[in-house]
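What follows is a group of structures, each given as structure tokens.
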Structure 1
């Protein structure tokens, strides 16, 4: 018999008393346990130092810039002047999911974002899939945005000192280069800020967000002078299919509004401030996106747009006939896109922090430095991985791969809201999705629809990524999960 003075231990999978595989895959982590463990990592804890303003700036910083400064030139040829409608569709898709994020962020204020929400509502396997999608969303989008930063850096150097970085050092293999050095540099700069701690990173981000908003307002003020109504003739030349395809690509530009939810364990009043920060950031970003896209298409015929990542600077130069304004915008874009890299990289490290604390990824990702309160080893590993990815992979493929991972994670968040409403209806909520479950269901359907608009190649990449993730989960995370039953005692212990 077992020692009655020791805690009971469950057996292995072959033990009749052990839960079956299905039960182990569906094991959930109680909300109370998630919240109680908040902030605690290996050797230290995260620090609660962020208020509503900083959280809102993190979400705006992670979102604003990617679609306008980087992907606009790629989306316009797909939709024509109706690209403004594509932004609206992508924004509405994000809005429905943002409502769900706002409710869950206020109810479960922890660092894992949608990964933690799925763990509390749908079980460990679904949580792992969601977390693996977030690794794709955040990690790969850091690299994709860093590539666009390099394009604007070249525009800035060309306009100020008349030189550009040679293709061999500014383009990845497959696009005429050997290494995208600027993309690698901006990731390493963001890493340096993050190693200093959340508060210091938030201060730097706030300054950069102010610069990027000023830059987009300046673009609208100057670009409207070249506005030609004739550019809007044949508003939807490629039909609704083109609008949908552009919307799926542009959804990449809304990635990041959920970044505030990854700061749940570093917010001073997470339950109050997280929902507000998420909704405020999405409203500001959507309004600016639609306005800038409308001015851009009005100032330049849609057929003349190319897939250059520096489209806005080129429009400024063409409208004014002077290089100064394009150069100024390029400078602002360099600052603006750097803030996206900083805040999205921050989100990635906090998601891995939560997954590591649960035992699903190695413990090194949840080690907290006692002085800075930052997960330094985590930050170093993630930054180096993203930097190498940015230096070696073309932007277009990265953007689409990021979009599908994001849409999948967002779809799960909408499901999580409905599940938690049914399983824990009396739980206190600082924000509630109106008309639930209708709006979460609509949000889920929109995510699935936009995923269907992505190319077959993107789905293949996503399938391979999921397969790799499942191999890792069953080979490592499933066995090392903190919710896994303890190993059976040796005979000598009986």
Structure 2
């Protein structure tokens, strides 16, 4: 508990920011869903066939995995709040639409007849009789939608929309259970508080509730329009994948650019979950730059006859030429090679005398491997191991963030990793030698649009300060400082830049 409260105090500013982002994202999504679902349910009351069609459509939309929906939205609307809100609205439509339709259709017919007998118009019946009677059922659907939105909104952190999911993802990635717990508890408490508040709205009169909701939507919509049309300063958005290493790198990029160009506004969007998310966001000009690996470019991002090799210079040149065809500029890489690795516990390596990957052939029937989905499907991953090494063993897919913890607890005995991972020295794991030279070179380098590179050569100049800098030992040490010593990525990045005299006057 002492650690929990220490972390809570230390992270209180970030927690309040994430809580505000989460709350705003949730309320905006709920209001939009209300404006769509309730009028639509009212309109289909006399049209049961159409109502059934919309119920089926809303039900199908809810079956789409949230992560897949976010991935499909990025090429269409980019990253950040917009795709997050769209996906949350999609999930909120069914309970609101269904409960509104059910509440209005199950009103006692005698009450409807009485209202007609009093000479009420269709609108008067709806406003004075039907909606007040159906309000408790509608409100129940709204509460369900709100809880669903708050839970799903944690994934918004994967596409740069922030929120409490940032704490959860960072906690998992850095094996910091306290941060994960803080994010999860804050999300749960937010859902409970808002659900409790909505529950007591039923005791209020319907008209003030509707007026308040309309006013909030108008204010929010007006603010959104203002943000779209207001003059925008020169702004650079730097994004990074999930993990301490990209977090350190993007903080270096930010500090270098701001040091050379004080008038440029730099925004960081850390902890994206998937390479494809970032690549699509870059191509659609939603972000300005992000660090990418040479091997990943050739193996996953471009169609080329060339494969990544162990030759760093050749791999970079092939990746650079392939990206030029997509109007993307790949700046010179850093020194370190963060390639794939197969990692085992030291006691397991000692027991079976394991030093290289080919040694696994002797015990293939005893291997229980935990690989992330990307490694399982890559030709320079498990598919390559099967082909080049002739190895086939039991595998299971698991999140990249959890594989080292599973190895430490003995739930698996072989995992994929990266050569600069801090967990390797932290837990005294053993990296098996790639004796058949399967894993290609993975050097990190800034990737940006060619249009941006031409328009802002000063940014290119700033980023090129890291050319051939940062050794593998440097990177592993910085990862260790962030993941194990709990130091901020910004602090670690600044220390390296200062110690290596990359900040000019420093």
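Every number here is computed from the coordinates shown, using simple stated rules; none is lab data. Not measured: the values here are computed from a predicted model. Cβ atoms are built from the backbone, for glycine too; each structure is taken alone.
Of structures 1, 2, which gives 23.1, 88 when Rg and Dmax of the Cα atoms in Å is computed from the coordinates? Mind dumping the intermediate values first?
On the way: 1: 23.1, 88; 2: 26.8, 91.
Comparing all candidates, it corresponds to 1.
Could you tell me which structure in 1, 2 was used to calculate helix-only ellipticity at 222 nm (-39500 (n - 2.57) for each DSSP H run of 4 or more, over all residues; to 500) as -20500? Could you put the intermediate results ahead of the total?
On the way: 1: -20500; 2: -17500.
Computing helix-only ellipticity at 222 nm (-39500 (n - 2.57) for each DSSP H run of 4 or more, over all residues; to 500) on every structure in 1, 2 gives -20500 only for 1.
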Highest-scoring label, criterion being distance in nm of label points 7 Å out along Cα→Cβ at positions 60 and 340, among 1, 2: 2
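Just checking, which of 1, 2 has the largest value of distance in nm of label points 7 Å out along Cα→Cβ at positions 316 and 348? Walk me through the intermediate numbers first.
Details: 1: 2.7; 2: 3.5.
Largest value of distance in nm of label points 7 Å out along Cα→Cβ at positions 316 and 348: 2.
To test your reading of the models, identify which of 1, 2 gives 33 for relative contact order in percent (Cα under 8 Å, 6 or more apart) when calculated. Display every interim value, and only then the final one.
On the way: 1: 33; 2: 15.
Structure 1 accounts for this read-out.
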Test item: distance in nm of label points 7 Å out along Cα→Cβ at positions 20 and 156 calculated as 1.4, pick one of 1, 2: 2
